[in-house]
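See the structures that follow.
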Structure I
Amino acid sequence: MVVDRAAVCSDWNARGFSCDLWVDSPGQVWADFVHDSDELVMLVEGEIELSFSGRTLQPVAGEEVLIPARNAHTVINTGRTTNRWLYGYRTR
């Protein structure tokens, strides 16, 4: 699936979220992060694994995941290539 970054960011902004692109190398692990606001994540390219609230997800490109505020979460690039994913925090 091709993700239209501009359309996703426009939608997220209208829903009160910021929107930016993150790029990770293969094997990158972001462990046990906690934010004071809700976070949206959407894979654009590659493979990721998201773990939070006792669940582990492997979203496909274009699938939106909401990580509730104050939930420790881990994101791992599980693929063999660079991945790209959109992320945004609730701003209002």
Structure II
Amino acid sequence: MGTTTLRPVAIKIDDDIKTRIKRLAEARHRTSHWLMREAINQYVEREEKREAFRQDALKAWEDYRTTGLHVTAAEADDWLAQLEQGNDIKPPECHV
């Protein structure tokens, strides 16, 4: 792993949030700085996953529009029900 350069960044937060962060940091035996960095890291990771999911959905929609290939909701539900029961079966075949 390479070295990471940390650079200071200033953000403006209202007094209420600042007080709440300080209180929570004390309860967690952490610094306010650590808590804010952790919150930002978790937010960015969550939003990156959300964006990747959105991009996958857009690609799937475009693939469907281009090819017409799909499975019905009933086919997908049946497959998922089999998986839930512990049956390791192949997903349904896409069709037009």
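Bear in mind these aren't lab numbers, they're just calculated from the coordinates by the rules spelled out. It should be emphasised that the depicted structure is a prediction, and the values quoted were computed from it without experimental measurement. Cβ atoms are built from the backbone, for glycine too; each structure is taken alone.
Things worth noting here:
- Between structures I, II, the calculation of mean projected area of the Cα convex hull in nm², for residues 31-78 alone yields its largest number for II.
- Across the set I, II, Rg/Rh (Cα atoms, Kirkwood Rh) reaches its highest value in structure II.
- Origin of the derived value 1.9 (distance in nm of label points 7 Å out along Cα→Cβ at positions 7 and 63; candidates I, II): I
- Looking at mean count of other Cβ atoms within 10 Å over residues 15-22 over structures I, II, structure I comes out largest.
- Highest-scoring label, criterion being distance in nm of label points 7 Å out along Cα→Cβ at positions 39 and 71, among I, II: II
- Relative contact order in percent (Cα under 8 Å, 6 or more apart) from the coordinates reads 17; which among I, II: II
- If helix-only ellipticity at 222 nm (-39500 (n - 2.57) for each DSSP H run of 4 or more, over all residues; to 500) is computed and equals -22000, the structure in I, II: II
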